[in-house]
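Down below are the structures I want you to see.
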Structure P
């Protein structure tokens, strides 16, 4: 039987693919375990600088939790470790990009929300449909950090999905591309990030997330704390040297 989540690396970019298209890539226990394994593997993988998370097929990035399995198990409150929630129950220091094809609903919305960057196919749709089925969305608490509060409330209260263009307009998505160009554009964005100094990239990610919930002075203090080791690194000397010598820098990550 094929693995429900596939991991492979291409030229410094890890690809984590939910491969359950017959169930619209819904999250069951096997998919949850595969996501946990994939993200942990990426964090420990020296050959991978950036990860792209996507779904197999054209219909769905991820349609959320597998309601059939949940009903069969009589699940009430979903366990917090049902799937990785980056920044909550799993810390990944390297950048993660969502490449959203088709629908991202419920838990699929969470997967897109937790990534650092998001590229969407023009046919993609994003929705928090839990209110329609009497379920909860506590994982959406960080959403007003990404989009205006009234947009977050609209998504939560109406349970109506929004299209890729609207998601781009409100800041949930970084780029919208034709469906056929999704993988290429996500790969191009990942390669651009992967080419940069790894210590600078990781500190930048940590600083942006750390700024949430801090006042301006606290955020600046944390920024200086996070970037001090970057300034003191070998890479910080390599960058200017490469510029003067008119050659690409060779990063060592130290």
Structure Q
């Protein structure tokens, strides 16, 4: 595969089910597992870690703002030091379950609104780095944003990603919504193959912008997520 496939997952909570993690896992190489503040709970975290281990999938932490009701997709103001502690707490919880299964923590990828805030704010990106200093792992994010600028300046290995199931606006920003819209699996795969061939993506304004990525993301809560992941895996095996 030219690109690794990563997925935001492990986001069920208590009796509430979110996404088909077991159905998606065979098609991906990297799992970003929720850490309890936007989704997941201790049992879900441990179950998802075990599922990843059984499928040979690398695991990273997917921490968020403390917004369980809003699924971490609402922005909030936090003191940077408080945010750092919030992230250390979440990543530490997931790492404990990884330790229990004899697996390493592969990376950290901020979730939802926090991801978008860090893409724009040097202060927020710096708070994420302060938390990542504790764990010494790579950071996932978007190339050409504060993610790349701050993470690399702080000495972290940066893993740039492209989103198969989200649109980009005219300025190259991700269009984030509380609920993900349906995406055609074949069209999603075609977008990814175009990124591989031409390093560009068509924005909602109709123009192309440059994209650089070594991994492509699928959200487990996008409708037909399993079909999208399966089509991506098939297309990437065949090549551009």
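Rule-based calculations on the coordinates, nothing more; no lab input. This is a predicted model, so every value here is computed, not measured. Cβ atoms are built from the backbone, for glycine too; each structure is taken alone.
Where is relative contact order in percent (Cα under 8 Å, 6 or more apart) largest, in which of P, Q?
Max of relative contact order in percent (Cα under 8 Å, 6 or more apart): Q.
One of P, Q was used to compute distance in nm of label points 7 Å out along Cα→Cβ at positions 54 and 78, and the result was 3.2. Which label is that?
Considering all the candidates, the number was obtained from Q.
One of P, Q was used to compute mean count of other Cβ atoms within 10 Å over residues 38-45, and the answer was 20.9. Which one was it?
Going label by label, the one that fits is Q.
With mean count of other Cβ atoms within 10 Å over residues 142-149 as the yardstick, tell me which of P, Q scores highest.
Comparing P, Q, the top value of mean count of other Cβ atoms within 10 Å over residues 142-149 belongs to Q.
On mean count of other Cβ atoms within 10 Å over residues 102-109, which of the structures labelled P, Q is highest?
Top value of mean count of other Cβ atoms within 10 Å over residues 102-109 goes to structure P.
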